[in-house]
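There are structures below to look over.
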Structure 1
Amino acid sequence: MIKNGMAESDIMRRKTEKLKQCQELHLFDYKKLKQSRILNREAQTICPLCLEEISGEGFLNRLQQAEGREVPDLTITQLNLFHIQELQIGVFNHRPYNLGWGHHHCNVVVRDSGIEQTLDWMDDVLDKNIDGGYFTPKKRPS
């Protein structure tokens, strides 16, 4: 936020006030936030799929557009609201601890499949590429 002109004192005041509001509304259950893939062990916000820490800067940065496919009114930022449990007909999914912030591209990959099903699919894709000789992992499981 400093890079975008906000004073550090304003950032801290805003953060303190928002955390206070979350606690008053019983929306800051660290254990639930961690179980839901919203915060990591260090209480940093993470993308629910790739588990990378995310920064508030991602809310202000619009996605880079592919050359030749640019549109002037692109409003998609690097971070999107992300459903932890996938949307289902007849199920109330817009609830606390089921919505977090994640990378736009990770959210696109998950689609409506859900995180667990997407991870299973990604594992199959990796296995097929490794078995086919198209991919050599950088790290091997121990």
Structure 2
Amino acid sequence: MLDWVCEQRDSIRKSAQEMDAKLIEVVREEQMLFKQDEAAINRKYPVLPFNPLTPATFTFVSLRRRLITDRQQQLKKGDGLDYCHAVMASVFSSVAALDKHWKRRIESLPKPNKLAKIYYQPELDRMVTDIEFYFRQSQTAA
């Protein structure tokens, strides 16, 4: 894997930059549309209740809606991949580590939901403690 990544690093870097640019472009366009027509957000990105059969759709749509409506937080370099990581990590794991901004965004999504417990850098020791606790719990239950 590492050999492949090293061989593909320029391609991966270029794709990541393109993903950042596209996400920033789309969110800015949608923010402009939302500013002109506030009801547009509900048509394009409705508030979805969590559905355990489609958790990625819930997370993708809810996060996109949050990025459009939250003008306090500007997107930056690396957010294209971070957006993908936030969706995948929160949907397909029990615990995940993201940066502070993405943790806040995931935690702000409509509740109830069954997304992963998210930690960020200062909480990593607690994350390990929680994983060990849940592991011991599963061992005694088995």
Of the structures 1, 2, the one that 1.4 was derived from, the read-out being distance in nm of label points 7 Å out along Cα→Cβ at positions 89 and 113: 2
For log10 I(q)/I(0) by the Debye sum over Cα atoms at q = 0.16, 0.17 Å⁻¹ computed as -0.96, -1.05, the structure of 1, 2 it came from: 2
Value -22000, calculated as helix-only ellipticity at 222 nm (-39500 (n - 2.57) for each DSSP H run of 4 or more, over all residues; to 500) from one of 1, 2, is from structure 2
Among 1, 2, structure where distance in nm of label points 7 Å out along Cα→Cβ at positions 9 and 105 as derived comes to 4.0: 1
One of 1, 2 was used to calculate Cα extents along the principal axes in Å, for residues 25-96 alone, yielding 45, 35, 24; that structure is 1
Taking relative contact order in percent (Cα under 8 Å, 6 or more apart) from the coordinates of each of 1, 2, which one would give 23? 2
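Taken together, the values in this text are just the output of simple stated rules run on the coordinates, not laboratory data. A quick note: this is a predicted structure, and the numbers were derived from the prediction, not measured. Cβ atoms are built from the backbone, for glycine too; each structure is taken alone.
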